[in-house]
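Asker: Listed after this line are the structures, all set down as structure tokens.
Every number here is computed from the coordinates shown, using simple stated rules; none is lab data. All values derive from a computational prediction rather than experimental measurement. Cβ atoms are built from the backbone, for glycine too; each structure is taken alone.
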Structure 1
Amino acid sequence: MKRIAIVIMLCMIGLISLPLNGQTNSSRTTQQLILDKLAKIEARLLVVENTQKMILREMDKRFEMVEKRFDQVDKRFEQVDKQFDQVDKRFDQVDKRFDQVDNRFGDMMNYIMILAVIFASMTGLTIGFALWDRRTMIRPFESKVKEIETTINKTQERLDKAQKIDDELISALREYAKKDRKFAEIIKGFNIF
């Protein structure tokens, strides 16, 4: 806009300088008219310049307001980013807690396995001790039972021999009692037959 005004001014100065060389009355009046018109144009140009300046000021104000709004929006975005960062931190904390719980759960499972191994080994040792104790306790009894069995077997053999002898003796006495009546009466008195 300023360029246009400068170009118009230069044109006017050039027009004014032309008629000055050969001045006439009519040329003076035309020059006066031109000067008046130039003054009017200049006044209009000043008005236009002033309105342009006002428009530029208003535009600057609006741009400043827009910039302020953008700054406010940027601040809001920064606040939202901070909130997202806080949420991310909270999620990280929750993840760490889950990791801690997982580690504790793993530790507890290890402790349970250790306790199960200890219980199984104690049970095995107790059963082993019981079996060892029984065998060591039973061995003397086994040897005594074997001795008693051998004694009983020997005694049974003797009793069997004695029974055979008794049976043979009784049958011999019966045979003899059949032959001798006095002897048969004595034996009946003792209830041997």
Structure 2
Amino acid sequence: MNEYENQALDFLKQTNSTLEIKFLKFDYHFPNDKEKRNIYMVKLSKGSRVFSFPYGDSIANTEKMLDKYFLTLANDYNRKTSTDFLDDIANGCFGSNLEWRIQRKFDAYNKDIDSMRIFSKAGKNKPSTYSILSCLNSQEFKNIDDFIDCFGYSPEDQKVSELLNTFEAVQNESKQLKYLYSDTELELLNDIN
């Protein structure tokens, strides 16, 4: 376990909090995602107070899970990554009938994905406590201009509706965290970053 993960676990211990991570689905998480990723439902609890939210794992961590099933086959078919291999399958590069080896891997992958969903197990490649806690934001913004300045957004970079949705989501996250934690505890949370 590394120093960052230890900081996150110490925060949970010091604040008498718990963190549950349950696999939700493999899908697009953000509006502009071009690749699917593992999405989890995260439940951060302190006493009777709870903050639940979906967490889109990193593409790199999702690819580690895909590699477990598909990297050997991807290499056999001269593809550099599992994602390239799966894209080629989706685009029909191997025809409509997959070889039994490919189908067997898909069956194993789908079985594991289904079992994670049915039994609410996050799996071996679940995101770390640090990954989740370090991305939380407890800062509230007076207005959207302050938000844009803080995070470097530009109205030209995103559709205005997407920018407003992001701003509202960050504001809601901040309110939820302030419901869970005192100002002192929020400083500890911010120190994890």
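Asker: When helix-only ellipticity at 222 nm (-39500 (n - 2.57) for each DSSP H run of 4 or more, over all residues; to 500) is calculated, the result is -17000; to which of the structures 1, 2 does this value belong?
Answerer: Answer for the origin of the read-out: 2.
Asker: Tell me which of 1, 2 gives 1, 7, 13, 15, 16, 15, 12, 9, 7, 4, 2, 0 when you compute P(r) over Cα pairs in 5 Å bins from 0, in percent.
Answerer: 2
Asker: Say we calculate distance in nm of label points 7 Å out along Cα→Cβ at positions 61 and 181 for every structure; which of 1, 2 gives the highest result?
Answerer: Going through 1, 2 one by one, distance in nm of label points 7 Å out along Cα→Cβ at positions 61 and 181 is largest in 1.
Asker: FRET efficiency 1/(1 + (r/R0)^6) of positions 45 and 141 (r between Cβ atoms, R0 = 41 Å, to 0.05) computed as 0.00: which structure among 1, 2?
Answerer: Value 0.00 for FRET efficiency 1/(1 + (r/R0)^6) of positions 45 and 141 (r between Cβ atoms, R0 = 41 Å, to 0.05) corresponds to 1 out of 1, 2.
Asker: FRET efficiency 1/(1 + (r/R0)^6) of positions 149 and 173 (r between Cβ atoms, R0 = 30 Å, to 0.05) was computed and gave 0.95; which structure, 1, 2, did it come from?
Answerer: Considering all the candidates, the number was obtained from 2.
Asker: By the measure distance in nm of label points 7 Å out along Cα→Cβ at positions 101 and 165, tell me the structure among 1, 2 with the highest figure.
Answerer: 1
Asker: Given a value of 10.2 for mean count of other Cβ atoms within 10 Å over residues 53-60, point me to the structure among 1, 2 it was derived from.
Answerer: Of the options listed, only 1 reproduces it.
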